[in-house]
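Each structure below appears as structure tokens.
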Structure P
């Protein structure tokens, strides 16, 4: 079972795995996750390079296996992308290289 391909918050993920979490502890974990998500950032030069290459006709997309809570943030950090393929949105993980 790949939880990365499902739109699950922490409570639903815990339920899926039959993990019992006290409400106070779940709130603490969710708060810590929000902090981590809020700390995500894009390298400053990435935005410049993408913009310059797009001006030359290069198209960009993001293909990633983020858990559902991260998907919205990834899109907001990369608003200039032409496409997004996120595992939790399309319900399929990106291919693994072996």
Structure Q
């Protein structure tokens, strides 16, 4: 990680933050996949509120938090990591007939 002291050049309060919270649910049985629910949070005054909201709903399951970049419209993860990280399964589908 690199850190550099910088001077603020934008009015952070002028851009309302949009957060996405991804709640992970463990597989119900061996061999099944994790499931996720994505929630979008708006009108948030503090990121600590988002983290508390996610932790409360996740319980003992993992969760991730993302924030939308105003200039690109993409979400960037700021908390957590995928629960199924490192797990990859290839499913081959075929049609009969």
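Throughout, read-outs are computed from the coordinates displayed, never taken from laboratory work. Quick caveat: nothing in here was measured; it's all calculated off a predicted structure. Cβ atoms are built from the backbone, for glycine too; each structure is taken alone.
One of P, Q was used to compute helix-only ellipticity at 222 nm (-39500 (n - 2.57) for each DSSP H run of 4 or more, over all residues; to 500), and the result was -4000. Which label is that? This figure was derived from Q.
If you line up P, Q by relative contact order in percent (Cα under 8 Å, 6 or more apart), the top spot, with the largest value, goes to P. If you line up P, Q by mean count of other Cβ atoms within 10 Å over residues 18-25, the top spot, with the largest value, goes to Q.
Given a value of 1.30 for Cα Rg over 2.2 N^0.38 Å, calculated from one of P, Q, which structure does it belong to?
P
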